Structure P
């Protein structure tokens, strides 16, 4: 583990009321009922021993990194940006990225996202979502997983 790696403890995870299955998996990987609940460990370990979804959930236990999580979310959306059919949706991603760097206000972010959401119909959203799942799920998910591991191990945007 590098000194900059983002860490977490079992106590911090439990305090956020994780799902039973995810909790059991992480707890077992860290020593089961005899695990040291206060010991810090790399958050990336959850990806390696649990699941990617559990690791994404665990990010909420580290709100001090919310700007980093926002940047990661925008990066993930950019992986399927080619499926966006309206420039306002791309603009929303641009504003969200700037917001993560403190270069856009909360109001700008809310307005841009509202405009992007309003431009699409439910049918268009469903079609884009289905296309994303059908055409790019495995490759996109693998890239997202790898990027999150890199970020967690570096403790910053990489």
Structure Q
């Protein structure tokens, strides 16, 4: 696989407490996603995003492609996969706020697979997922995968 480089741009206006930012992808896939510190640390999202939400999306999308590859390599390509990722940031004593966990939950429709083969593929997918490796450098990654009906 060739070296991959992607970029994003962030524009921030105002002070940290009351300012707002806009995030855009270099590819144009998304533009001007709003975020703010208040939304980042608050409970309501007000239709805005956060770096943690973007990391969860990146980790889920990286994992799902890795899982699909592992299942295909095992001779049981998936028909459908749904992956949910929850990234947790918390205060770490002496270190400030850090990403402390990323929890992946996957449901997959995989003809010919059983729970054990799916679990093996999910473990291999986690090992091969670059975002899992990135998160594991400072946090815990958990993966739960289960077979689903063709819904």
Structure R
């Protein structure tokens, strides 16, 4: 893992935009502010609307290995970019270690997103377990908490 503290992220992948929208609404109703949320998925018109309703602004566009054209916004994107701004070069599978996920978890997230899933991440260590429960409750597949090294 990179020596820079990037904070803790809870990540899950929803099967489609409709389920992601339900999960994001549940997260905001539970008190998670939009600034703590990240959404990343293959580019589509419906996805653009999700960004506008969730963040009030458009998403950034990336060309990601294994996913292709993707839209993304949120603190996880900045953490994955790193100082060298190499998310577009290394993709999810090459950068998720920066936030404490093992390579096999990163490949799963990347594969699910490439198949049309919507990755949602929450940057909130004190409430990581709450975020994980909400992701699971609303269909966030393979939901997990990263960077829990040395913890029980």
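A value of 29 for relative contact order in percent (Cα under 8 Å, 6 or more apart), calculated from one of P, Q, R, originates in structure P. Among the shown structures P, Q, R, from which was the value -20500 of helix-only ellipticity at 222 nm (-39500 (n - 2.57) for each DSSP H run of 4 or more, over all residues; to 500) calculated? Only one of P, Q, R returns -20500 for helix-only ellipticity at 222 nm (-39500 (n - 2.57) for each DSSP H run of 4 or more, over all residues; to 500), namely P.
Throughout, read-outs are computed from the coordinates displayed, never taken from laboratory work. These numbers come from a predicted model, not from an experiment.
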